[in-house]
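Take a look at the structures listed below.
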Structure P
Amino acid sequence: MEQIMNYVKPELIVVAVVLYFCGMGLKQSQAVKDKYIPAILGAGGIFLATIYVIATCPLGTMQEIAMAVFTAIVQGILVAGLSTYINQTIKQLGKNE
């Protein structure tokens, strides 16, 4: 987990927590098949990271726009992965072996 945390912007850690609870809600509602939940969380992570990047980065040149798009996608995927990692860690800690 420490390796992932080195790459995730600290301001976006809260997004991973939000995605975790969204995933738990989707799982409980049974409205969505389990195999689609990671993709939905990934899209949600990218969307929320995009909002953050647009709010904090200058978008004056094509290079800045391209960097913003790249940052939003990478950070979105990382926070979605972090939320899944948190979920799996909690599941493993709850197992009796």
Structure Q
Amino acid sequence: MIGTILWGIIGGAIVGYLGRLLLPGRQNISALTTVLVGILAATLGGIIATWLGVGETRGIDWIRHIIQLILAMIFVYIAAKVSASRHTAVTPTQRRTP
């Protein structure tokens, strides 16, 4: 059980950072967000691959990994947009009156 959780975190971190690396431009998100996005993408990608019947193959599960990377890129993009919108929001104390 503990090994599964640790491998999920390690695999999620790898998938998250690869998704971030493959996405063009700069993403201003934290390392924790990247790992969480990677864990989500790896888990959801595994579920989708299993649903499609390509989750477990004889060799390396390339299709499953490609699905996971695509999902990681999508989730990193969304996380970066959400993070950017939070940091650029104007608070009432920042507004200037003429």
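Values quoted throughout were computed directly from the atomic coordinates according to the rules given, and no laboratory measurement underlies them. Computed from a prediction, not measured in an experiment: that's the story for all the values here.
Here is how the numbers come out for the structure above:
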{"read-out": "Answer label among P, Q for the case where Cα extents along the principal axes in Å, for residues 18-65 alone, calculated from the coordinates, equals 37, 18, 15", "value": "Q"}
{"read-out": "Entry that produces 14.9, 56 once Rg and Dmax of the Cα atoms in Å is calculated, selected from P, Q", "value": "P"}
{"read-out": "Structure with the greatest value (metric relative contact order in percent (Cα under 8 Å, 6 or more apart), set P, Q)", "value": "P"}
